[in-house]
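Q: The next part holds the structures, each set out as structure tokens.
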Structure P
Amino acid sequence: MHQASGRSFYGFILALITAVLWGMLPIALKHLLVDLSANTITWVRFLVAALFVSAVLWHKNALPAVRGLSKKALTLLLIAIGGLLSNYILYLMGLHLLTAETAQVVIQLAPFLMMMGGIFIFREQLLLWQKIGATLLVIGLLLFFNEKLLVLLTQFNQDSLGVLLVIIAAVTWACYALAQKQLLMTFNSQQIMWFIYLAGAVCFLPLIDLTPVLQLSGLQWGLLAFCCLNTIIAYGAFAEALEHWEASKVSAVLAITPLLTILFANIVSWLFPDAAPAQALNFWSVAGALLVVAGSAITALSPLLKHHLAGKRQAG
């Protein structure tokens, strides 16, 4: 079993960098979706990431091959590829119909669904604090949508479709994550991501429209470059954080991502009044967002809490 290096502060900084980058990402994507299609943005991000990871693996002489893979490993690889490719495009389609803040809160279902998959597929036990965290997450989502909940449930409008697409994106991400967990017995994380990035660059190629790319403003080129670098740096910082800090603690830091998105959206709205205004949130929506974050953090930290309490009982 992998053991963290113990460099906790370094792991925390890396996890925080990941959270900040993922918090900024939907805001940048939202502005790009005005002129670029979801397929084109996704293809560019996959292409740049594929070229970068290819160079890294080639330098390490670690480019993977599918020849000789077992049927089980090949199936898992296809699930991981299909899961993350679907997640990228469905999230962007949902983001196009929603505010960045709403999309980021709803996508917090992803780690919760991964946990549920671990329970039903890998027969992992659901701890008491995980049940509490999951309950808080669901209550938080209901409170966040307090003003729109009745409309979302009774009238299938643009917001309803957007929320549905992001929920499905969360499901497909959970499928990818669970498949990757098993694939780590065959490939390392960089090799798995190389397969996914390469597949994405190939699969989305027939669906792109590069004409609007040539007409982008300087700011939009900067946002597109940021989104590409975000894919590489955020996932790299995330993987490196896991080398130095426990996975549960890293996940707990990442739980603040929706709050960072809300913060950055308000900062952008203040700095650029002509840009899309930040989402107006009432008291219950803010409380709901905080509960979503708390629920995600408690769920992630539950294994550590159980271990700590067990240690205290033994010491007593």
Structure Q
Amino acid sequence: MKKRILWTYLVLAILLIGTCYFAITHGASKIAFSHLTQNNLNILFNIRLPRIISALVAGAALSVSGTYFQAALRNPIASPGIMGISSAANLFQTLALFCLPALFVGKFILAIVGGLIALLFLFEFQKQMDPYRLIIVGVALNAVFSGIQTVVAPNASSVSLATSTWQTTLYLSVLGLIGIIISLVLSQWGNYLKVDDEELQSLGLKPAKIRVILLLLAVILASVTTACVGVLAFIGIIVPQIGRFLVGHDYQDLISFSLFGGAWFLLFVDTLGRTINSPNEISAGVLLAIIGGPFMIAILLKAGKKRHA
């Protein structure tokens, strides 16, 4: 197993380096390092590099966030992107443009507030239903918050990876990396939640406290990311599930895989979207939906077969 994990990270490292190089040199125009002009340098440093860094950090943050959602809710398809967390954060960061237009950090504060409000709704419904019904509630919340945004701010300019600037990239990198470091430190907590609450309590641990802390961390990661690059659903489902297949179910390995795998996967999807039909772009959110929808259905079918086995 250890050998398999090492090979997994070696392949990931090669993919990361190769995709970063391709993303830097390809786009609406190709850039050759042997023939750098002033215009090419401007495209490279002010357009492509912020977008690449944002994709790497956002992919890592959303994948780790999804992994902790699945651990805390004991549900393989739990993710902030489909359970209303990201859409609520997006709604509130849009409201920040009207309430706190002069305060750039205000969008991050309100995005986190929005994510926490959605989490409170999920907490309330969690007491009354099983994990899979909770997903349905999350999808409904996602639709409600998205609908409210359409009504309240139909003409508001949406953020995405394509709108990345050095300012948003810097905020995302600092806040995202702090959250990711904390996630790595707390990764063992995900293993605790595999055990029944009664057994954890007998060991002197507080499962409710562990669950709340991990969910708060996941919400903050997702909300900050959403404030910078918009709603990107399904990545928090796809990457952790692939990670379970490649590195196993130990959360110390799984969080590390989600970090690197998510960074590469979002950069790959974004690069594919902006180069496959250049100079036109397909947003990363659209491609993730195309990939993630069937992926989620496959997980549900597999879970259904296990239940009836």
Structure R
Amino acid sequence: MEQWPSLRVADWAETRETLHMWTQIVGKVRLAHAPLVNHWWQVALYVTPRGLTTSAVPSETGVFDAEFDFCEHVLRIRSSTGDERRVGLEPKPVALFYEETMAGLDALGLHTSIQPVPNEIEEAVPFAEDTLHASYDPAAAHLWWRQLVAAHRVLSRFRAEFTGKVSPVHFFWGAMDLAVTRFSGRPAPRHPGGAPNCPDRVMVEGYSHELSSCGFWPGGAGEGLFYAYAYPEPAGFQDHPVQPGEAAYHPELGEFVLPYDAVRTAEDPDGTLLRFLRTSYEAAAENGGWDRRALEDQPTQRAYTARTPA
């Protein structure tokens, strides 16, 4: 299979909007059970060899997980009791997916109460009332997951080059993006909030410390985009030379962006994306006065040295 598949945003817009709501429901289930971790890291989903998972979530009697399988097109909810329930991924309204998911949890003894309204979107229709979003194209969902797999591979390599505080490579269902975030170690000014249908305290916690974040968002025009931003944005950030040539600072978004198709069609897609991730991070670290000597690392060299006989 192609490592970097092509999927135009316009060709799967309706499926994308439906999946956005479905992932919010499952993400909120994790939020309801998992203890708070800094920057809300406990709510995210993770890329798997078949889709997206909550990973193990604590419950009163053990653990459970929920995984979107974009190969078999099913949501699996598994309990440490050995029991499992499935919800089919097929054309169906968000309201029905919500009903089936909550019923599956109840059947496993995982009674869950969530805030049943989506976050970070302008028109937040309660899940139980959403009959508008009902599309599911299995081929498109599979291609999107393969985009996530490709991005995850490179983001993971980039993450490994940092010894300071750094997030996992994780999927945030609020904005529907796959992200990894590095931190300078210094506190940041209080975030003003303002995300649609999202309490300001969410953004205040998420941006409590100075950071440089990057990731993949399957939205906008074309085939989606890679992004990179800093909070707070230091003077000189926008003018920093970021590679490759297709990358540019987007004033309205307040971040550097690189079209997905510029990576996909490059002679060396992985290397092209790494240049973007590294140079956009440098824009934050250099202009923000980060202690790069203390925060950065080359783990492959360190591992090689550790294996070399004395």
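Q: Given 3, 13, 21, 22, 20, 13, 7, 0 as the derived value for P(r) over Cα pairs in 5 Å bins from 0, in percent, for residues 145-224 alone, which of the supplied structures P, Q, R does it correspond to?
A: This figure was derived from R.
Q: Which structure, out of P, Q, R, was relative contact order in percent (Cα under 8 Å, 6 or more apart) derived from, given a value of 32?
A: Q
Q: Suppose you compute mean count of other Cβ atoms within 10 Å over residues 41-48 for every structure in P, Q, R: which one lands on 19.6?
A: R
Every number here is computed from the coordinates shown, using simple stated rules; none is lab data. A quick note: this is a predicted structure, and the numbers were derived from the prediction, not measured. Cβ atoms are built from the backbone, for glycine too; each structure is taken alone.
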